[in-house]
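A.B. asks: Given below, in the form of structure tokens, are the structures.
Just so it is clear, none of the values below were taken in a lab; they were calculated from the coordinates. Since the structure is predicted, the reported quantities are computational estimates derived from the model, not experimental observations.
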Structure 1
Amino acid sequence: MNKFLHVSHVVAGQDMTIGEAFQAKHFEERAFGGLMDPVVMLDHFHMTAPTFAPHPHAGISAVTYVFEDATGAHVNYDSLGNQGPINPGALHWFAAGRGAVHTEQPEGEEQHVHALQIFVNLPASKKFDAPYAVHVEPQDIPEFKAPGVRVRVVAGSSNGVRAAHSDQLPEPFTLLDGFLSRSSAASHELLRGWNGLIYALTGALRVEVGGAVRQLMAGEAVGVALDKGATEDGVAIRLVSDEGSHFVILSGPALNEPIAKHGPFVMNTREQLDDRISAFQNGEFGQLVMPQPAAQ
């Protein structure tokens, strides 16, 4: 195998349950030996009622992608003044930068949010930038199709299809939401200097890249990296499913920077971390206005 190409072992998501309304498969960057960078956390979750109180973020983008099969919207509130539904099939990219507060929750009866929550690290040069949000409705997400294959290009590009809103993101990043029918295959090119994470939501998935093969079952993921020193511009990741599969691919340029992390804060040094925690405690992240429950 190419010495500049690295493929992790297969990692099973950690089961996470919070209360009665939130269940997730949880992945963090340490499990992939650095091959998940710039992603620092991935949760594949199901939520049926409000679970999390308003909370701060700094140094990262908190990214929510709601799958098409969700029932009802995931409603967003943040200290930038944004408020509204993240509908099934929509993307909400919250670039927290130097710091902001948000929360997202199902509202109403019989809601079932099925989604990804992704923490995408910001480079050192952008960790103190002003926060902002990018919201993309389902109809604005392009897709490509082939026999037995449908892939939504939620961010970035693949197979000649590019999401127009990608230029609004802090850094290049690709997020693909793909479906393989029985006995079908798809491919995606991982660029030089990029890392990628392939996750199987349902079905068995065979990942083939540069002579390496990994077999994923539902709830498992593998990391892939092509170093900057490689002579080729990219490497093909081939995904094969005998029984049919729903998968996602997350990829971006590897930052290879030190991480100082405390919950929703991800900075480069302990001093920066302490600075951002103090800024939040001093009210510098702004205020979140939530609607008051109707009187009974």
Structure 2
Amino acid sequence: MRYRPFGRSGLALSTIGLRLNSEKLRKNHGLLQKLILTALENGINTFHFDSTDTGLLKAANEVFGVVERKLLFIALSAHEPGVTTDVSAYTFGPLRERLKAVIREAGLHWIDLLLFGQPGAAVLPDDSVDFLRNLQKSRMLRYIGVQAETEDLGDLIRGGQFNVLATSYDIDSSWDKRRQIDFAIQREMNVFATAFFPDAYRKASDVVPPDARRGWFGGKVRNPLAGAGTHAFLHQTHGWTPEELCLGHCLSQPSLACIFVEPEDPAHLEALADVPERHMPPSVPAQIEMARFNAKPA
């Protein structure tokens, strides 16, 4: 695993972080613990829970106990999955109770990063902000972050309220998204990538023309060049899956402190954790740009 500095904090985060989906793992603590253990064995020290569920966090902490807490970076979403992240999601009372339960019961000792979502993040209630600042002063909370997309980024970055920006970044990310990420870095924010594999390219049938596909039993394709200049290369690059290529592209962006992955099982996680140690085929960056250019007229 490779690591990147987390701003001026002195922390070094694994280039790949593990995102843990509470809806999938809340009733499967066995899989949760296997994923965390596999992550630790592969050098991953950065984790994001999309929930403040204390039961889930307690189960996770049983595995985290094998390493020193100060070596881990643990992020939580300030809201529960499926909740509309408006102002009501971050009112002082419920927010305080959720975080007090995490700090007192989950055994994490402190929260490294608390992530808020739009539109509520832009207008956090004053008493909630005061509570968060007090948590930071008492060293129970280290950083406050915001999860947002392009249309909201500029105002949130200029606001100066958050230390961390979490946003999607993939092979289709616009120049405006890249510019906003650079702007965040200039304002001394750290940037996490929350999604890197577009749904549109997951199935070969959606991007590879019929003439460029192999049959069920292999054999030659009728026209190897049928998918030239399109995203078909994601399913045609030997030794790489489409997901691995998209992750490799995301890792090539040095401004990103960490890219979160959400694997289905430990074997899937191990394959993704190996990507930072591999060199993408030299033709891939050019193929990405060609596919991006050809897709624009459509």
Structure 3
Amino acid sequence: MQEKLSARTAILLGLAPLLWAGNAVVGRVVHDMVPPLTLNFLRWLLAFIILLPLAHGVLRRGSGLWPHWRRYALLGLLGIGLYNALQYQALQTSMPINVTLVGSSMPVWMLAVGALFFGARVTSQQLLGAAFSMAGVLTVLSRGQWSELLALRLVPGDLYMLLATIAWAFYSWLLVKTSEPTRLRGDWAAFLMAQLVFGLGWSGLLAGSEWASGRTAIDWGWPLAAALVFIAVGPAVVAYRCWGIGVQRAGPAVAGFFSNLTPLFAALLSAAFLGQAPHAYHAAAFALIVGGILVSSRR
């Protein structure tokens, strides 16, 4: 049963896009240091090691994982194997602003996937909220000058991000629309580990195909090591924990609007690390995006 959007749930759903904004920036920074599918595998391998002391019981024969392995194999494929691999692949040829633009279609895909495949009803409030939220994203991308949008050019990498967005929409709906063992529901580490067991296998297969194609060059060093630690701890373990709880509490349709905070957070991170002061359009975009969240989440 989904509850009314509370302040605590909003914080959880807001923290995930903040970390994912950092993930996009870091993914672009290291795109010359490591192949994208290998980066995804190394990220989740580290996350597996981090979670192992907390959720090693999931691997036992009598745990709640194995009777429902098909469910977790699908969640692992969509949320861990495909989404992140496609995003890193997109960052090979697309600039973060283009990737953010494509990813900003998340609320639309959330509503469409829910209506077409899960029998969810799309309300006029959700459509109005989507309009507000998309307007906020476009305000960030255009830097407050709508003529800037005409200069944007999509490249093949943007198709990868579109596929990643659709995969994430299915993943989010599956979190709440399929049965879940109660033994894993109450343990966030066990629930994520159950997905990671299969997700690590999927990402390993994708990385293996990348190596088979000859893309094996890795520039090992402290910059890459620091990047791997960050994306394994923050955007992987912490963000997935926050997103999973938030989706179960507020529902995928409402949660989808929070994903549009990612480009705003990306702009703020650029301001913090590149020394660029925030502008008035950042405040306007924030008001529009939050307005979309509030409108869509009203009962």
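A.B. asks: If semi-axes √(5λ) of the Cα gyration tensor in Å, for residues 149-228 alone is computed to be 30, 22, 14, which of 1, 2, 3 is the source? Kindly include the intermediate steps, with their values, before the conclusion.
C.D. replies: Values: 1: 22, 16, 11; 2: 41, 11, 9; 3: 30, 22, 14.
That value comes from structure 3.
A.B. asks: Given a value of -1500 for helix-only ellipticity at 222 nm (-39500 (n - 2.57) for each DSSP H run of 4 or more, over all residues; to 500), calculated from one of 1, 2, 3, which structure does it belong to?
C.D. replies: Numbers: 1: -1500; 2: -11000; 3: -23000.
Structure of origin is 1.
A.B. asks: One of 1, 2, 3 was used to compute Rg and Dmax of the Cα atoms in Å, and the answer was 18.6, 60. Which one was it?
C.D. replies: Numbers: 1: 18.8, 67; 2: 20.4, 66; 3: 18.6, 60.
This figure was derived from 3.
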